[in-house]
1. Work out the source of 1.6 here, i.e. which of P, Q gives that when distance in nm of label points 7 Å out along Cα→Cβ at positions 5 and 101 is computed.
2. Of the structures labelled P, Q, one was used to calculate semi-axes √(5λ) of the Cα gyration tensor in Å, giving 30, 17, 14. Name it.
3. Given structures P, Q, which gives the highest value for FRET efficiency 1/(1 + (r/R0)^6) of positions 53 and 117 (r between Cβ atoms, R0 = 30 Å, to 0.05)?
4. Using the calculated result 1.6 for distance in nm of label points 7 Å out along Cα→Cβ at positions 133 and 157, pick out the matching structure from P, Q.
5. Among the shown structures P, Q, from which was the value 19 of relative contact order in percent (Cα under 8 Å, 6 or more apart) calculated?
6. If mean count of other Cβ atoms within 10 Å over residues 21-28 comes out at 13.5 when worked out from the coordinates, which of P, Q was used?
Structure P
Amino acid sequence: MPALKELLVASGNPGKLAEMLDALKGLPLRVLGPGDLATALPEVEETGETLLANAQLKARAWAKASGLAVVADDSGLEVDALEGAPGVRSARWSGGGPEQNNLKLLDELRRLGEVPRGAAFRTVLVLAEPGGREDWVSGRCEGLIPRQPQGSGGFGYDPLFFVPRAGKTFAQMDLAEKNRHSHRGEALRRLRTLLERW
C-alpha cells in the first residue's frame, strides 16, 4: 500500500488544531488543517455515546468529503467526585461555551463541599481513509481541579486542570509543554507511531 502523502486534521477548534499540527511536525507527509482546503467540510454532530464513536463520526465524514486521510479526536474531562462527568459531553455540558462549562464545573464541586478533586482528561484519535481503512489510539492525563481558574492560555477546561507532575494547569503551559504532559500529546505520540506503520 502506498505511503500517505497528506493528512487532514479534522478540527475547527483553533487551540486544538494548533496542538495537533505542532505535535505532528516533522512527519514525511503534508499535514493540513481545514483552512488549507478549497472546499468546505461538513459540520458533524457529536451524537456518539463514547469518545471513540464521536471521533469516528468526524474522521469518516471528513475523509469522505475531502478524499484525504483524516485524523479526528474527541476528548473528555472525567471528574471523580462527579462520577466521571462531564465525560463525553464535556464540550456541551452547560449548554453554553467554555466559560459557562468552567463555571458549572466549579459550581458542581462547590455544591458537594469538601470532596476529593481528582480528575482525568482522556482523548481518542481516529485515523481514517476514504476507502474505509481505519485505526485509533488514545491518551490519558491525571490531574486535579483547582478551586479557581489558573492561567490564561489554552482553551476549554485548561485553566481548571492542574497537572501535579508539572506543578501547573494546562492554561499555564506553553504549547510544547502542554503536548509533553497532556492526554492529547500522549495520543499524538502514539499516532506518529501508527502513521509510520501506515
Structure Q
Amino acid sequence: MYRFHPRTLRLAEIVAAGEIGTPVLVRASFGFAVSDPANVRLSAELAGGALMDVGCYPVNAARMVAGPVRAASATARWQDVDVTLAGVLDHAGGALSLVSCSLASGRHNELEVVGSDGVIAVPDAFTPPRDRPSTMVVTRGTDTEEQTFAPVDQYTLEAEGFAALVTGGHDAATDLPQMPLVESLDNAATIETLLATARPPVG
C-alpha cells in the first residue's frame, strides 16, 4: 500500500532522476511488539514471522530504490518463527541495503536512502499518518529540504489500483507502474532467500 502514497512516488522519482547521486546504502526497518502467543503472526504453520509480516516492506523499499538483488543473507532470532531478523542485500547496481524487522520491538518504521551526493530520510515510511501531512527530508551537502505531503489513505489508493488491474485484465498493458507484478515476484524471491539463510541448523 505504501507504494501508492504520493510521498513514495516522489521518493522513487528523486532517486531515479539522480538527485542524490547513485544509491550507495539503504537502511530500512519495520517492527512492533506482539505479545499474544496466539497471534497469527507467530504461527509457523501459517507462514508467520517478522520477515513475512513486516520485513517485506523494508525489502521492497530497498529493491525499489536500489534495484535488483544479486545476493542476500540474514540472521534471525527464532521462537518457532523469526521474531527479529536483520539482513543484507547486495544489489546488482552496487548498493548495499541493511533491512531489519521485528515482532518483539518498540514500534518503528523508517527508511533512509544514502546516495553518492545526498541522503533521503523517510519517517513512518510504511505507515504514514492518514489524518495529517507526512514528510520526507532530502539533504544534499549542507542543504536540507523537508518536503510535505497531504494526508491520503494509501489503502484506498492500493484498492483503486487493484480494481484498475481487474478491470484491465492485468496484462502487460495494464500493469501498475506503482507496483509492477515483476517486483512482487522478485520481492518474494528475495524474502525466500533471506529466510533460507537465516533458518537455524536442523538437528
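We did not get these values from a lab; they are worked out from the coordinates using the rules stated. Here the structure is a predicted model, which is why all the values come from computation and not from measurement. Cβ atoms are built from the backbone, for glycine too; each structure is taken alone.
1. On the way: P: 3.7; Q: 1.6.
Derived from Q, not from the others.
2. Corresponding structure: P.
3. Of structures P, Q, the maximum of FRET efficiency 1/(1 + (r/R0)^6) of positions 53 and 117 (r between Cβ atoms, R0 = 30 Å, to 0.05) occurs in P.
4. Numbers: P: 3.5; Q: 1.6.
It must be structure Q, since only it matches.
5. P
6. Attributed to the structure labelled P.
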